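Participant: As structure tokens, here come the structures.
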Structure P
Amino acid sequence: MSRRTRRSALTLGTAAATFAGSVLLAAPASAGGNPHPHGFAQRVSTEEVAAHLAAFQEIADTHGGNRASGTPGYDASADYVQQLLEEAGYQVERQYFDFVASSTTAQALTVAGAAVDVIAMEYSPSGTVTGALSALAADDATPGCEAADYPETVAGTVVLVSRGTCSFTVKQQLATAAGAVGVLVYNNVADEPLNGTLGEAVPGAPAGGLTQAAGQALLGQVGQQATLDIQVEVTETATSNVIAQTPYGDTENVIMLGAHLDSVPDGPGINDNATGSAGILQTALELAEVKPTQNAVRFAWWGAEESGLIGSWEYVESLTEAERGQIAGYLNFDMIGSPNHIIGVYDADESTYTAPVAVPEGSASLEQVFTGYFDRTQQPWVDTEFSGRSDYQGFIEYGIPATGLFTGADDIKTPEEVALFGGTAGIPHDPNYHSPADDLSNVDLTALGINSQAIAFATLSLAQDPTPLDLTDNHPGKGKGKDKGKGTGHDRGQGNGGDRSTDVAA
């Protein structure tokens, strides 16, 4: 790590020691008044946001080491958020729903007797299978997406397929229909692991993900014996979303913010995603002191994101068409304190990345609220792909404008990003992504503070604007066009680093 990152981790440790003694924190001191968005941003302090992280860490430590949906750790996290919101004067709704959770108990692959790192796909069928290694054509523009891609020779083999174009479920189901006993999907992006998700309760061959390098190396071992051991436990359980809205403001023009509250079962999930949860929580608490606003503001803490964006989808689909039409825009915050961070803004205007999903009209205006703020505060930033691979997916599927912030997951930091943000090139933005080590020491306080204040700025800027998606030259969130101080050479940024939804292209 760079000196800057090490210093931030040390400071966070001090914050944890200061705030971890009590799980429930007091609401913020009343500041009164109706500040400018820049002044409001300054009221959301890094120390207060870090205090929430310490509380989430303590909750995880008390409840088996994680805050996964359907566990006591998640329920305690939701109770913590709800109590603080109610103390600040919000009416809070707990939206309960059932979901199917996937937990990996074994993942192993050997080829010609040598071990190869593999990641079990969520909801994969379980099984230990052995067969010759086969591979589909590596130059196919739509690899493994059509039945014709799987020759008769695939039967009885562990088949190797490149990521790309269609979902992992389509590849797994077509391979199963062709008689493959196991499926290995390797990444089409260098240096990144492949964390895939299949549809719930799909039958057939067990499936795992490989890095691009591992997959390409195995292409030279076609015909060798392969043994794939994938064991996944799938259980039905219940969890909840936490929803709160200001009691004032135009309810026909709602500004909505969201962050997933759950962790993976393997760890406390402090960067992923206590950081986003804490950032919007402190903004909500401060906003309770600023009233009234022009528009209503709604906050959401999503459950079961790590099981396939389930909580946010449950919420969006529970709304009527008229209720969805009341949401002027949705802002998503999934990982805002990565230890080897970037400062990333979802590229809704597609100035760097062509989005693999439809971008609703108005999303580029929301993006400008963040990019304009960063430009005026001389904060470097980069685009991150508007991929739909986090909780904004359900919103954009229904045409609701969206944007968000992201500091990086298992994608690899480039030298160009180091020049902008410090840190270490050649390693992930979050080396502890989805691991037990995603704890308080896994957060960069500098990134956390920058993004938390950006959240606050955008919230009040949009809340006070009678036409929040009509950016004019005088709008407090107006950007500067294409010359926005972005880094170059950045070819990644996929939402949250993992394909956790079955209808996202693999």
Structure Q
Amino acid sequence: MKSAFATALGAAFLCCSASAHADDLKRQVDGWRAAHETQILTQFDRLLRFPSVAAQPQGTAAAGAWLQSELKARGFQTELLTVPNAPPVVFGSLTTPGATRTVVFYAHYDGQPVTPPQWATPPFDPVMRSGPLGSGEHVVDWKIAKPPFDPEWRLYGRSTGDDKISELTFLAAFDALKATGHKPSVNIKIVWEGEEEAGSPHLADILRANAGKLSSDLWLIGDGPVHQSRRPLIYFGARGTVGLDATIYGPIKALHDGHYGNWVPNPAAMAAELISEMRAPDGRVLIPGFMDDVRPETKAERDAIAALPPVEDELKKEFQIAQAETKDSLMDAIMRPALNIRGIRAGKVAGEAANAIPIDAEVSIDFRLVPNQTPQRVRTQMEAFLRAKGWTIVDTTPDEATRLAHPKLIKIDWEDGYAALRSDMSSPSARAVIAAAQSASDQRVAVVPTLGGSVPLYVFDDIFHTPLVGLPVANHDDNQHAANENIRLQNVWDGIDVYAAMIGELSW
């Protein structure tokens, strides 16, 4: 017997594939895009040149002001929503006569910090390449090339895939609909945030202060990559996150390991032992009680996972790994919470290595959370685990008395973090989004219960209690959060199609 979710999903696919109007909309949008590829990329190039990262508030403010001006030029009522010491949230609204539903389109225009020497080309000077780095690609001067452009070309620059692609494809889709005579099917509100990559510390305050003007029937979250199979993807949740940086202390000075090895505690070895006590080889978190709060998966979520195409073998080849940590599928692994070791530092290696016991070791960790875990609860569990293992937790560099009194010292600096969320996959609005997404694609849409990464969905849910659906468009191999971030042109074109469908076809 089919589940209610599977039946609804099948009906959505059948409905949209039979819709001549939807097919006509896609054809017209594709035609407009093909005639305006240079103009679309020119606009994207302009947006990507703003150095909008948390460490450069002037660049973030300039990007927000530019996005506001672009919305205003398209007839939106706009303003910048602010609180002290925060980048502005770009707000826009457009009422459609006769529309009965209001949809908020969310995205963020800030990016991760950059380390320029790690980049093949400057991160805020976008460069087009004929393919992925290392594939025999070459630089393409798209500004003088004649469209149509090769859809496998990739534009390199910070925030290409995470997340300025979402603003760009929204704007282009809106232009395409207007040029082809299609009015929006919903009232539109825009929330484009400027500090998501810094953990959205001010977002909740801004949203609460403007809750009235942000009322809606649905939030569409424009962030994240499409499925690894390159199929379009719709997601209904995201994992939460909380991170920490820990310092483990050894001797007050580096010591000759011949004279003092096996006697003076080695903080690097202590860090390795601690990690093995927290995390099993298959990725399971070993901290007592850590899994107690995890909400069971629903049948609808299991059915959606079962319908996904397998990607594991291809990903092993792409990442050049012999096996995964777990025998489970990638999506099954994502549904569980995780403890990731972001980095370890102790002493020196290679030509700088010394035969010495280092004075300390640093470990950086992030937890990926699932419903109903919270950052505060994880912090409590982690610290209780450490104390049970004999660790003394400090919040400042220990003095002599503290060092002499406690054999296992660890300093922890916690990040704020945020909780996870998974929303109802079978609601009327969810079915409408799936149907609209399918109308925009020639491939079957991948529908997943949660995104592997973290997006502050819980903030929207906590304040508005409104359905939330994720609408990603970036390629899965876009190097988000890393050097040489990029966007594949076909993902740009597909993103325009899906945003056009959400603006012009969405109805329930």
Structure R
Amino acid sequence: MPATAPLRWKNTAANVARNRTAAIVAAGACALLVLELVLGSKIRLFFGDFRAFYCAGSAIVHSANPYAAASLYPCERADMPFGLYRALPGIAVPAPFPAYALLAFVPFGALPYLAACGAWLLLLIATSIASVVALAKLTGMPRSGALAALACGFGVLVIPYGELATVAVCALLGVALSLRRQAWNAAALWGVVLAIVPHVGVPALVGVFIWQREMRARLSIVAAVLIACDIAAGGVQSALQYFTLVLPAHALSEVGSTSQYGLTWMLHALGAPDAIAIKFGEVSFACMFAAGLITAGVLVRRTHDAAYAALVPAAFVVLGGSFMHYTEIMLALPAAALLLGHARGALRAVFAAALLLVALPWAWALSQPFLVAAFAAFGAVIASRACGLRSQTALRAALGCALIGVAIVAAGSHFGTGLAHGVPAHVDGSLAQASWAQYVRGQRSSAGPVWWIAKAPTWIGLALLTLGGVYLAAQKDFVAPVAIEQTPVGA
């Protein structure tokens, strides 16, 4: 037998094991998604957010105001089969995006709603798959690890509600990979898509504009095109209305929402007046924006990896702020995964913990206790495949995830949801945010201890990510490995 036969056999066995692991993780992710889609349809929340996006796109098609309750409510209230979301009586769900972003939903708004739902579902699944492939390529981790890192957020929240995070994560990774390959035009095109989620996408694009000279002219063109689209969608008055009326109204309507993770929610929960809570949230956003830009510049210079110019600002701004959902927080995952690959020693453990804590939507265990088992299983895969930890350590990570989940469920059982029935925020009655504010204050607002406990793991993960990123950038002897795409030809 040739001397190379044992080695070839070992390689084949390793490939079979990797493929088996990937198949098991993929099957688990699909099972979780199907289960969440079924549960969402049973409680008639299936594609709840997409319903608002669709109706806003339809309003633009019919030359109506996409922010007005009168434009959205009749569209959202129409009954639909398959458990698709239908607006509650008198409650219009807002579509709080600039007009250029809502233009992306015009093609969907021109379709019958069921056809639009099918097309949107296919787009979300396609961008989920593309995100997994791109994250694996960006970081060098196995695709099974990348899938595990994204599966819970995408499967539990994003796809069942029809949200934008799969598209945004895919676009952010597209920008990062294009920058690394010096494909400047492709990076600019991905930037157009990323700008659909402006409060995270714009910081990423500003980082690219500042730290990548070749992108400045291209991003200037992108900005001009987006401004032109914004004006074309509803005119100058509508574009100004978004910043002067819609954004402040939406921030006010969601101040106490249990789905908020920003500093504004924390201050509101501690008893601060709404105006002060929002203002401090905006200040914290500006501070984290600046910190992200500075850290990104240092990392780009030291690693010679332009991907950090986009990834780090996006990761930093989701800690704090006045308006931040978990779906926006998912855009911090690529930075955590890439920093993990550049860290050594104890700092590597910091980024591994950050990736693990941010990747799992812990608060949703309050309404779905069975997710504790899913978090433990996916936590083990993240630890072993995404973080490269040994099997014994990965099992400890799984146990830790299970204990965190059990603690959250126990807190919910002990404290209850603590939902408040406060005075509705005062919002312009013509906007969809007016009825939405009443609904949030009456049904989805809480300052109870259970929400602090449920959100704490995510906050800790983001804090570890940002502090670890700053510390890594500050190390004078930090020398990063060269990315595969950056290896000189012939090396």
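Participant: With P(r) over Cα pairs in 5 Å bins from 0, in percent, for residues 195-258 alone derived from the coordinates and found to be 4, 15, 17, 21, 17, 13, 9, 3, 0, which of P, Q, R does the value describe?
Facilitator: Of the structures listed, the value fits R.
Participant: Next question, about the same structure. One of P, Q, R was used to compute relative contact order in percent (Cα under 8 Å, 6 or more apart), and the result was 26. Which label is that?
Facilitator: Going label by label, the one that fits is Q.
Participant: Looking at structures P, Q, R, which one was FRET efficiency 1/(1 + (r/R0)^6) of positions 147 and 387 (r between Cβ atoms, R0 = 30 Å, to 0.05) calculated from, given that it came out as 0.00?
Facilitator: Considering all the candidates, the number was obtained from Q.
Participant: Right, another one. Using mean count of other Cβ atoms within 10 Å over residues 291-298 as the calculated read-out, with 21.8 as its value, let me know the right label among P, Q, R.
Facilitator: It was calculated from structure R.
Participant: Right, here's the next one. One of P, Q, R was used to compute distance in nm of label points 7 Å out along Cα→Cβ at positions 307 and 379, and the result was 4.0. Which label is that?
Facilitator: Q
Only the coordinates and a few stated rules stand behind these numbers; no lab work does. These numbers were taken from a predicted model, which means no experiment stands behind them. Cβ atoms are built from the backbone, for glycine too; each structure is taken alone.
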